[in-house]
Each structure stands twice: as structure tokens, then as C-alpha cells.
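Once you scroll down, you'll see the structures, which are given as C-alpha cells.
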Structure P
């Protein structure tokens, strides 16, 4: 398995390790619930160095990105970020990711770890106009510092005014004595905080500084288990569960990142325009259990007459609410907020209600 700059440190700290996207990653340290509550109430540090990073540069960078992504990249400016996705010829999502406009003709794409190779091949195959592409995944590390005490912890370590970085914005500066660190406000937990991008060889210096600065606030390392429960409480999608090559952005409720501007003929556009006109065949919805049970990925969803109406894509027991919560694709007529549905958990049919996210208010 591949390692991040922090893998040996995770093991030394007693983390429960497991393979994820080819990397040996920490799943939990003190327990998923404890780590989840730490992020909600204080500050937690996630090693997300397994994520992929591509640079897209040069005079053709914007035209290339407009061609291969669903959102309107022309709306960006240096220092701003955008959530978007690659769409295949059938309208399915190749990957969802974030674009950062670093300079006028320089963009950073941060893609899902499990899709690095697939995404890179996708970019290379569709680069017919000569954009300058660089796969920098092996030369960039990332830590996410999340929670209400993240900003006060991190502010000790940088001259950059963190309070002046709006959501989906970033700056590049010195952090913990390390130059050229990207400090980004694009969190995946709903608890506030920032992401740090830096050269791998500077990782331990940044890690040690963070935990020293965060001591008064109860900062802790957090694994991928709590990262999943945190994102699910917010109703954020996870690629491979809620999104994949067969789900379209319109089905996933991502019409807001799907732009049909006249000057944006992106891959898969025609299929999505047809789907927008005719209506989706299924819709991703959030639900909460009204009976005791854990909705698991793949569980069947039925109506009161036991007719199949969908499947669970993500589910867990909410650490904050202490009830089962989940997401799944439903027939459109069942996807409205307040609709009663039933989750088949083993041999039982358990009641649930569709709700509008987030679960954690």
C-alpha cells in the first residue's frame, strides 16, 4: 500500500489503519463517535494527502476546463474555488472535485483519491486543444483542520487573516514557518475550518505545529470514519456511494453545478439537457429513520405496498442525533421532503421520512 507523509505517525499514535484508494489510511484513533464530536465541538486534523492534484496551465487552460467540467469555470478568479464534476458521454459523473484558480492561467484540480488514474486519463484523452497538464498528486500533501476551534488554532501559525477567507476561497502564504502553503476554506465536514496544501517533506513540521497550537482547544487527529459520518450529517455526497459513472448530476441534485451556457459545450451536455427537459428517472434524497435500525449501502427502499422505489447509497447512526440517517436514489414521486418510505433492514421493513438536508443544523 502507498503511504502519505503521516502514515508512520498514524501507526505510532495507535490509529486503526485500513487500505483506502491504495493508501494505508487511519480509519479511527479514539473511536468514530469521539472523533466526530471533537470536530463538531473543537478541532480535528484529517490526513487527506491521498487526494489527487492536477495543475492545468497555459492560455488554453480555461477552454479545456470549460470543455471537460459541468460548472462554469469562467466565473472563477484567482483566489476562488468551485465545486464541479467531469461528466461522461452518457451524462454519468466521472468524478466530483474542486477547481482552484491559482493564477490567471493556472488552475488546481483536487480530485478523489480512488479516481486519480481514471481522472488523469480522462483529462489527457480530452485535451485536444493543448492545455498544459501536470499530475502533481505525488508531490503535494494535504491536511484538513476542521471544527469551531480550527481558525483560532491555525491563526497562531500564519500572518494570513483567516477570517478574511470566505467559503470556497483560498490564499497562498507562510504557515508554521513553511512557505507557499495553500490555505483553503473548502471543508467537507460542515463544522468550519481550512485545508492546507504543501510539499510532502514539510508535512511533519506543519503537523507538529498544529497540535502544539491546538493543545488549549482539545485538538485531535481524526480518521476517515468520522470524516464519513460528518459529511453524511451534512448531506454531502461521497463518490463511489452516492455518485458514480451511472448517476447524473441532475439525479444527484447537482443541477446547480451544471451550467448550460451557450459558450460551454461540455462533454455529456446533450444528454443532460434532454434529461432536464424530460425529467429525471430517480432523485437522490436524504432520509431519517423513524424506527431503530441502521440503513446500509445497497439496502432496498420500498413504499407502503412493498414495491421497490430505490436503494440506500449511504447510511449510518448519526453521532449527533443518535438515529439512523441515510441517502438514497428514489423514484421522483417519493423524493419530496416529508414523504414516508421504508428501508428493508435484513427481514424487517423500517419506517423512514425523507428530509431536506442537512441533518445536523
Structure Q
């Protein structure tokens, strides 16, 4: 009898030692009615629409062996922005669920029709810009359904969110990251700033959202997350719809640093002491259709009134000069000849004019 009791005591003691670990053990993650075991990952194709406009969203779910937050990542919201799409492929290879804490929901390519159709800005099936359609519609057009599925299956299930972009086909873009900020959501704003800094880019743009704007449709992918009080950041890295390792590598490096910042993987995140902070932006639009000749490139500093390019008619005549409307850094400028009336020619991040050396 004593022997039996001592055996039970030892068993209870062992259970007591491991109880804290048992209580904190990772549970399975359910996605699309499939259970994903801790320390594993699964690939999914979310079906969109039916018939001739049917498509899908390729998503990988990495469910860590330890508890932690859920990070949502999207690439390819614009199908001609290739650097983030290729970066997503590398990120998927580098995430190890056996050593991961938490869960990563990775949308490899949000806009498959635009990608396969080599279509800048819009989905060729309905001519809609996916990054203007959030939160989407369950029974809407193809693009609206894509936005709805990403909202419901990825954004709504995330604790943190990152949307990855680059310069589309005509955009000569300077790399930067941005985060959302609003007086309505101070905690999400502060966490977004910390996330932006952890991505390791030397230029950070603040996307200020007016309090009253928070009650309107979000339109943008990452802003939909922020409207849900989810800390949200964007990467913009890559230009003119091209792919170079100099564009892909910083995205991969930044995402892996973000995972460390969020405590999802071990190690210290990138730490830049003094990134350039851009709080305001302004745009110059084209006064006419025609052919644009750029005299500047992204990343250049311009002073207010400086000539950045000119537009001719289709006979190459009657040039109209385009001037900077503020002093600052060129975040992007149209880098190809076609230009339409009302289209943004240049986007400037406002900065003080640098002092001339005495």
C-alpha cells in the first residue's frame, strides 16, 4: 500500500513540475477548417469566384511550436510589383515552424489575375484596384471578393500586419516603410512605429489617419488592419516593375527582423539609431495627357519650384514644365513616358531644405 502511494506521489510530483509547460503548450491552429499542428506548416489555395473569372489566393500558414502572436503578411496586392512577391517566396523558405513562436499567415500573391496578366495597378478581370477595395464584398466582383477573403481569413485573425509593395510598372520609387497612426488608436499607433523601425529601412513615412476617417471604409489593405486596431505597417521597396536582389533582399531581411522584434524568433531586430521620419507628403499631378520626360530620379532632394520634368503632346511639341510643389525627397516619380491628365507625376516626402555649408 505504501509502495503504491509513493508511486502516485512521484507521478504527481512529475506532473507538477511539467504543469506550467503543459498549460502554456501550443494548440493547433485551424485554417479553412483544417487543423495545423504546432511546429508545422500547410499551403492553401483560397478559391475566388466561379466560371471564367475564377482564381485563387495562395497562402502558407506557419504554426509555431510555441505560443505567440499571429502575424499577417501580404505580397502581390498589385500583381506587377514583383520584388515583394519574390521576397515572399524566400521568406517562406526561411521560416521554420519548429522554432517559431506564434503563427505566420503569408499571402504569397494576393492578386493572381494581375500577376499573370502583367497588369499594373488593376485586376484585368474587372479593372479594379485591389488596394482600393478593402474590406471587400463576399458577393462582389473578383477583386472585391479577393479583398473580402484576405480581410476575413488573414487580417481579422492577425495581431500584427504587414503589407509589402514596390514601385509598379511606371513608378521609379525610393525604398521606405510606413506605419499607420491615429489619435483614436494610440497603442496600435505606437506598436506600428516600433514595427516600422524594426524593419530596418532608413526612411519611415507616417500615414496619419484623421479620427473621422476611421469611421469610413478603409480602402487600403493595411489600413483595413489598422481600422481593426491591429498595428499595421507597409514596405515599399523596388521600382519600375523590375526585380533585383537589391530590392528583394531588404524586404526579406526586414521581415526576418520583424519576427525577432515580435518575439516570434530568437535574436535581436535591426536597430537604426536615426532613420529619416517623413510626416507629410504631397503630390504633383499631370495637367494633360502626353509624353513625360523625367529630369529627376527617386531619392533625390528637390526644392520647391524646382523643375522635375516636362510633358509634350503626342507630336513631341508644346512642352509643359512640371515643378516640385514643396521641398523634400522624391518618394516616387513616373519613370516611363506615358502620362494621363490627373495622374500623379511625382510624390514628395516633405523635409526641411538642407543648410548650405558656410
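What follows draws every value from the coordinates through simple rules; no lab data is involved. For clarity, every value in this text was computed on a predicted model and none was experimentally measured.
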Which structure, out of P, Q, was helix-only ellipticity at 222 nm (-39500 (n - 2.57) for each DSSP H run of 4 or more, over all residues; to 500) derived from, given a value of -5500? P
When volume of the Cα convex hull per residue in Å³, for residues 301-348 alone is calculated for each of the structures P, Q, which structure yields the highest value? P
Structure from which 14 was derived, relative contact order in percent (Cα under 8 Å, 6 or more apart), options P, Q: Q
Thinking of P, Q, which structure, once Rg and Dmax of the Cα atoms in Å is computed, gives back 20.6, 63? P
